[in-house]
Structure P
Amino acid sequence: MTPSPSTPRTPPLVLTVAGSDSGGGAGIQADLKTMLALGVHGMSVVAAVTAQNSLGVQGYWELPAEAVRAQLDSVLSDIGVHAVKTGMLASTVLVETVAEALAACDAPAVVDPVGVSKHGDALLAPDAVHAVRSALLPVATVATPNLYEVELLTGVKVVDETGLREAAEAVRALGPAWVLIKGGHLPGEPADLLFDGEREYRFTAPRHDNRHTHGTGCTLASAIASHLALGEDVPAAVAKAKEYVTGAIAAGFPLGAGIGPVDHGWRHRA
């Protein structure tokens, strides 16, 4: 007698709400590659479409709020999520639309408050900064700003590692449960600071001699969301995400004439 096949197990579910990167190195494309690499099922809500390559962002077009809302409703009403990651949201109305959905969702949310691309191209309308502060960050489980985004959101300028705690306190005051300040652009060994208002965790990693780092912020936030969906607490999720991203940076490869991407599949090629 042939035994009946067992029912396949559904992996943890992670949703990215972000912009599309036509070059494949950042945005939703990076998010979904990260999620696949880490063993979760990735789903996507496209908030904006970019024309983008290794040299920069040549243009972007945000989707109508009703299209973003419909995508969110489709996924959340039928499939559900174990974690959500947000990236490029472009405008006030999209920030507010996504924040409203997150407020009604009980899954942890990792908010990457994307302001500019790796090349310095603006990806957030100036008038949307207030909405990020007042609507999006208060519903975040973890916020992952880089130093430019810290200054944009709080006015705090970090010039060395001693300023990371002040930055973390300033962002934490805007409402997220946890803040991860990314200090990779500071001189010396890269250091990030995770803070929940009381506890502080510092993460360091070797600095790799590699200019192909497109997509690092998207990849880190998606990796954190994936590990939260897999059942880790926030400090453990950040630690494992950092390990994954560090390996992906080390394996980054050239693409086009500019900055290449990190390698999301590095563990499978190691």
Structure Q
Amino acid sequence: MKYHIEKNTVQETLVIPLYARKLAMENYPGLFHDEECRSLCERIEYVYDGKTGLRERIGALMGATRQYNMVCCCRRYLEAHPCASVVNLGCGLDTTFYQADNGTARSYCIDLPDVIDIRRALLPPRERETCIACDLNDTRWFDEIDFDPERGAVFFASGVFYYFLKKDVEALVAAMADRFPGGLLAFDSTSERGIRGMQKTWLNQADIQVGTYFFLSDAEAEVAAWSDRIRKVTRKRYMTAYRPLQKQYGLLPNLVFRVFDGTNSGQFVEVEF
């Protein structure tokens, strides 16, 4: 039996990233691998419009690249901290941990209760994996993370903070820096120009009524000022954080990506506590 997702609902935001990664895998099979995503799409009943034009391929590449960046960041942290906790903030139906899993790390998936219910139905927790139903701004979830400074913890928020007020992201990150010394947080962000672009393009096209608020004009300076417990902030270009642009993408998509990165419309941020 397939799990039904209604169009034009907040639930739809859970499947849009899945279909983006699926489209990226179909068009660029040598560059993106996510078998859990492929399997999930087969088990979801959702009326997908099926468009695969240039705009859709560009969007798919951006979504798949975001996950690729998160996977690479987690893998790199786990090389130095093989028994770390890997914490997915606003997990939705994200499958990053399955690609980064080294066999010894623990995974924590945090999201609102209704989202966790959907995740448990479609992605039942595996060994070393825990689902936590909680609002991210309610920092009581800190107590549910098995944390030891020597083992470490890597946190990532993939496509999540856009929907938070900046003051709430600042408060959350400052609290994390205080509670999880030696940990690492990775998230994607955009500029004010980029947030306007999100509101005018894919959110409007999908007719999804959610607000987008969070952006950074100068990620390194702004985030570093949030807490004196933050040791280092590194801003990387969204499309080339861990891999250069590929010829397979095509001439026009690569031009779009160069402009996107060059105008600071997208960025990948890593924060060391």
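Each value in this text was obtained by applying a stated rule to the coordinates, not by laboratory testing. Being a predicted model, the structure only gives us computed values, none of them experimental. Cβ atoms are built from the backbone, for glycine too; each structure is taken alone.
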For 17.8, 70 (Rg and Dmax of the Cα atoms in Å, calculated) the corresponding structure among P, Q: P
Origin of the derived value 14.8 (mean count of other Cβ atoms within 10 Å over residues 153-160; candidates P, Q): P
For helix-only ellipticity at 222 nm (-39500 (n - 2.57) for each DSSP H run of 4 or more, over all residues; to 500) computed as -10000, the structure of P, Q it came from: P
